[in-house]
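Engineer: For reference, the structures are reproduced in the following blocks.
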Structure P
Amino acid sequence: MKKYIMLFALTLVCGATSAQVISFVQFIDDSHKTIVFQVLPDKNYENVIAQISFYRQDRSLLAALTYPVTGEQNRYISRGITTSRVFDVPVDGAADVKVIQVTQSATSDGRADGVATALSLNRSSSALGNTSGLKNQRRYSALHYLNLINAFGESPAFTRGRDGLVTYVGRMPNGKLFYSAAAWGQPFAHWLPLPPMEMKSRPVITVFDNTFYVAATNRNNQVMMTHYQGAQFASWTSLGIMSDKAPSLCVSGNTLYFFARKTNGSIWYRYRASGNAPTLWGEIPFANSVTAPVAAADGYRVFVAVVRADRNIYLATKVSGGGFGGWTRLNQRSDEPPALVAVSNMLYVFAVEGSRVVYTRSLAGGNFEPWKTIGGGTTDDYVSAAYVNGRLVVVMKQTGGSMKWNEAVQEPFFSGGWRDFP
């Protein structure tokens, strides 16, 4: 992965006086999808980047992005002259906007090793010049996505990563996917886009043969997949099946499993052992699913769950060397696709009933425990869950708010409450 400089550094000092810029930012459309940024510097500066944060109505952080103020055609901001730029806002639900920092860096794309210098900033509550006609100016897109997790439309997929990091993949409201990695409990350095393609479904992620695999269904109902190759994700490839729901991936031993739901409610799967080509798609009979399938695996069992028209969760299991057995009703209603996590000989199932998150578990294929509520928060969407760094973690997008996480480290599980991402 290319090394990105951080936009937090020392204030530039010229003699005894700090270099200063005056800045102004505001939305210029009723949908809050465009902003005007103005800057009035005390000196001439090159390679200037603005870090701008967006907030919800409740003042919680929605996203933090950086934008190019200078570039190939406009290399400088000039002393005593107001520079105006129009920036696209790629997130939904922004109620307020604020300039956090204006930085001059070693290169205009921010990708070189070196020190970024933060300029002393005075924020103006009034425009620094005429803003009429700016809507017709060229619009600039964000350079870097420093904090996006609260801007995703639903909870991100996540899995264990390299060097003890946790890798996340999330979907923006426009269907574009972004990924990031961070040590558990630590802030994200930045988010990077996956190869361009608009997805209608949430993404899923797993690790197979020390490689990240991401899958999702695109706007044309094609199930697509990419994998991390070298220092970036490869171009999307079709898995050769059509669906209107999200796919699912899981790994059992040295085998990667793929699952998809066709529009008639049938569930299909195929698999690929290390070093071999994938098998043909085969049906798991009598699924009758109204939701996306979700899958998990341990060393010798593969599990897949669906929700049927009666809104109950049904589970099918494949034991190593055999096929999938019949569908077992778990006696729990769910308004969203469930989430499955297999840890050693234990299978955990998470569901959303109404707006509350519930879970159960089963040891070694035995009976499931009574369902329990994870209190303290509500959601209008599905939850995602995974076992990472020795902890069972569940993530949800809180009703009308930000992304939250909870964890099970020791009994009583999930008693620590729902917490914000740093």
Structure Q
Amino acid sequence: MKSYHKSFFFVFALTALLVAPNLHVNAKEMVDSKMDDKMKPMDDSMKDHMASPLKQMAMGIDARDVKCKDGFEIVFKATNGMPACVKSSSVDRLVEIGWASSQDMMMKEKMMETSAANVPATIPMHKGWYDGKPVYFIITDSSEQKHADIITGKQDWKVELAPLLANAPEAALSKAYIFTNGVNGDGIHGFQEEVFTSTPEQPEFYSALTSHIHVTWNAGQSPELLDSENAVLQAEQEGKITRTKLPVVINMPQIVWPGGQLPVKEDKTLTDDTPYGGGQVLEIDTENMTVTFVAHKGWGPDGSTIYYIVTDATPEMPAEMMGVISSPTSANLIANSAAVDLFQFMNGIKGTGPMGFQAGIASSAPGDENYSPMWRIHMVGWKDPSSAVILETIEDINGYQKDGTIDVSLARPMDKDHIVNCPFIDPFQ
């Protein structure tokens, strides 16, 4: 059993963002009949001096190299990936409603599909406070769209919506005090920095998942910097501020805290064979307020490409071997819907997965209602490894399990509950 347990140590998360296009389209389907005329692709009268996208492709031009008439831009229909020329003023709206992907988005998807198994991902850091001392952290996910949008705009780096985080029990959360007025600063809402109630130095209390508590200075009060939970509670007792707990959970992994930080990898050269041990961070830059993680490539439930980072895990030994924070409070998610299932392979086809075999498959992806950065790990083992084939989707796993070709079991390294915080990110943004 020892070797079996050790095989769990490097297990964690992979998922999906991209949908591969097929190449068939009915030109009349390019725009919904109820869409404003300004959003319609060019009709024949507009194409006097430029062949239509379909005609250009018929001449051997790649879909991504199609040209449009002046005043029009190429987009790619979301349902099938085919190009269409639409008015430049309509591109943002078409992308917003999900009718199309822009050329930039398509190029980014191509990069995701063809890039290496491990790439650097530079993420903006924020400064906060714990017990009067600075804390540096990142923000990757929010259970509520409004705060995801606010933080995305502020840090110019996408915060994913993860609605299931709202189901996390109190025992799996720490607190973050977030200010809505008072002293101006770099906090989420434009005021002073956030105040935390724990750090990884207090493992029995620390969690990257934070309960969102607004702090508002009452009318007639003179705002001042509050840099600890005690200072916040004292100000409330004196009638200076009001605390309001919101039904919002935000993933705010700490990078640097009083007395410690995430380990930085000694060997910063990334290849498809870069080991998972020795740390997940390549650089911490508190002057420019960025941290660079190793982003690992994987598959989502439909077999599409994703990248993820690793910030913390439980139990302690796998966390230590991966070079991330040990977060025992995450074990409270093992039977909770705030954690979702990730399937990793312990034998079979060799590849870029964390155990040296094929990449894992996640049960959800950003954009899905059941997406979460908190992963409950399952192990997939071929009964006859010599007969293994590449599996790409959840449907593949279900089918081979039903046929009795593979075994699937819940990972329990050290005979403990195993949860990994692996936010899915876009390393190319």
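Laboratory data are not the source of any read-out in this text; all were calculated from the coordinates shown. On a predicted model such as this, the values are computed, not experimentally measured, just so you know. Cβ atoms are built from the backbone, for glycine too; each structure is taken alone.
Engineer: Thinking only about mean projected area of the Cα convex hull in nm², which of P, Q has the largest value?
Structural biologist: Working: P: 22.3; Q: 24.7.
Going through P, Q one by one, mean projected area of the Cα convex hull in nm² peaks for structure Q.
Engineer: Going by relative contact order in percent (Cα under 8 Å, 6 or more apart), which of structures P, Q comes out largest?
Structural biologist: Working: P: 10; Q: 20.
Greatest value across P, Q: structure Q.
Engineer: Which one of P, Q has FRET efficiency 1/(1 + (r/R0)^6) of positions 221 and 389 (r between Cβ atoms, R0 = 35 Å, to 0.05), as calculated from the coordinates, equal to 0.45? Display every interim value, and only then the final one.
Structural biologist: Details: P: 0.45; Q: 0.00.
Corresponding structure: P.
Engineer: For the read-out mean count of other Cβ atoms within 10 Å over residues 125-132, a value of 19.4 was computed from one structure; give its label from P, Q.
Structural biologist: Details: P: 11.1; Q: 19.4.
Answer by label: Q.
Engineer: When helix-only ellipticity at 222 nm (-39500 (n - 2.57) for each DSSP H run of 4 or more, over all residues; to 500) is calculated, the result is -4000; to which of the structures P, Q does this value belong?
Structural biologist: On the way: P: 0; Q: -4000.
Among P, Q, the structure yielding -4000 for helix-only ellipticity at 222 nm (-39500 (n - 2.57) for each DSSP H run of 4 or more, over all residues; to 500) is Q.
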